[in-house]
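Values quoted throughout were computed directly from the atomic coordinates according to the rules given, and no laboratory measurement underlies them. Since we're looking at a predicted model, the values are computed, not measured. Cβ atoms are built from the backbone, for glycine too; each structure is taken alone.
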Structure 1
Amino acid sequence: MKIKKSERQQLLLNKIEQTPFITDEELANHFNVSIQTIRLDRLELAIPELRERIKSVATSQWNETVKSLPLDEVIGDVIDLELDQRAISIVTIQTEQVFSRNKIARGHHLFAQANSLAVAVINDELALTKKSEISFKRQVKLGEQVVAKAEVLPETDTGLTNVQVNSYVKNELVFTGLFQMYRTSDK
């Protein structure tokens, strides 16, 4: 059953308000319309594209908070951050990040997203990775959205801070890493 444009646009506003990081493709599937229709609706309603919505949230909330590196050096868009606790970033795999013959993401991009998030979550002027143990769980393809979640683990007697980063595509684990981090000060 087709719904009126005005009703669809109101539902679109509500949907984006509830889930601001939803893609145009997911919206098109949800409303059973074309991606172009969603883009036109967003344009009429002055709703920015996904990447701009993410940047807006990240810039307004964490630009002054991250100490260990400039926010624009974090690979992906930071959407949640609590220093020395947890952080989340999102990256959508682009053409330049995949192998041309099979459209599978190059592993160093997933590693870079996780490693930079592990650095960003540290509440210190200087945080460096000493060691990492990583595992790729499945291939990530062109256009997939990777959500990396970092968690600072309880302190150990090593003098290093351990950060666990798990990356997901639609709730499916695709990458995991344990990062041992040097920092210049104690917590």
Structure 2
Amino acid sequence: MRILLCLAVLASAVSAASADCPAAPDIGAAEADLFARAQEAQTEQIGRDISRELWKLWATAPDALSQDLLDKGMSARASFNFVRAIEMFDRLVAYCPDYAEGYNQRAFVNFLREDYELALVDLDLALDRAPRHVAALSGKALTLMGLGRQDEAQEVLREAMMLNPWIPERGLLIDPVGQEL
């Protein structure tokens, strides 16, 4: 009973905190356009440029507070201050539970910490919110590889490459007879 009460209080707190977070910007049309351009790109440089544009879309948070939390978390992660990064991303997902990038970034920190199981949970949460988030898909493939789940990893990597054939992880794709492509 006590656990249920704690869960109810936590759910209420998260719900109250997220009530102030506006919806994430609608990036569907821009994202679809960039995926189409990526699939038509003729060079790796063009593909990389498109990938950077996709990152700008995903890293545009719903409001100033969520952007600040995202930026601070990414800065902490870049300086290998994983404790601070996790703290910022925890606050971000509590404040904006529907914003996929908070989960994706927290997953990346946990991947770097080699906590693949925890990273996988957040990657699935990110993909529940943004199924075409190629970085989360490729991150999931890398995480599955870290867990030794190669067949699943290859399947997810192929899914990511169908959206953007220029992802850096494409070099990890193995053809059906087991040879790297």
Structure 3
Amino acid sequence: MSEKSLRVLGVMTGTSCDGLDGACLDFNLNGWSSLGEGSVSYPPSLRRRVFEIQKTGGVLSVQKILELNRDLGIWYGKAIGSLIRRLRVPHVIANHGQTVAHFPDSAVTLQLGDPTQIVRHTGLTVVSHFREGDLSAGGQGAPLVPLFHQVLAGTLKGKLGERGGVAIHNLGGMSNLTYIGPKDRILAFDT
């Protein structure tokens, strides 16, 4: 790895479980650039198992949850491997994991997809557990969204002029809002 460049393949699966999306970015001293993106469809059997664990009032054994965590990790590793073959080999993989339960008011969340299985199948360093880290720091579990929104807001402010703040709403299973106000002050929360 060059000291002046870091290639990161960021991957995630949303609550719809339709697929794994990935984007490979190169970060350097001058900013960042996209090296490509891709998607891999979610296997129907895994999708059913994820939906099963998310059912309100559903009961699964700890063993079934751990098996799903392992199996998602194996699938992530193989799916990421196929993305890497189509894109470019990154230095690091950033994997959000599959959100199956999220309670920010109680500062608890559960993301599945064993990162050690991803390492095993790709041989690359994996960074994970973003939601848990953000909750432990007092956030609501979406630490990367406000940073992306801040970059996007810089572009929007240039087009909108200096009219004050910019609010960006990320719609999804876990929707969140970021407000970038005067002096780039950020307020971010789930909605």
inquiry  = When distance in nm of label points 7 Å out along Cα→Cβ at positions 87 and 127 is compared over structures 1, 2, 3, which one is greatest?
reply    = 2
inquiry  = To test your reading of the models, identify which of 1, 2, 3 gives 0.90 for FRET efficiency 1/(1 + (r/R0)^6) of positions 23 and 167 (r between Cβ atoms, R0 = 25 Å, to 0.05) when calculated.
reply    = 1
ask   = For which of 1, 2, 3 does helix-only ellipticity at 222 nm (-39500 (n - 2.57) for each DSSP H run of 4 or more, over all residues; to 500), calculated from the coordinates, equal -9500?
value = 1
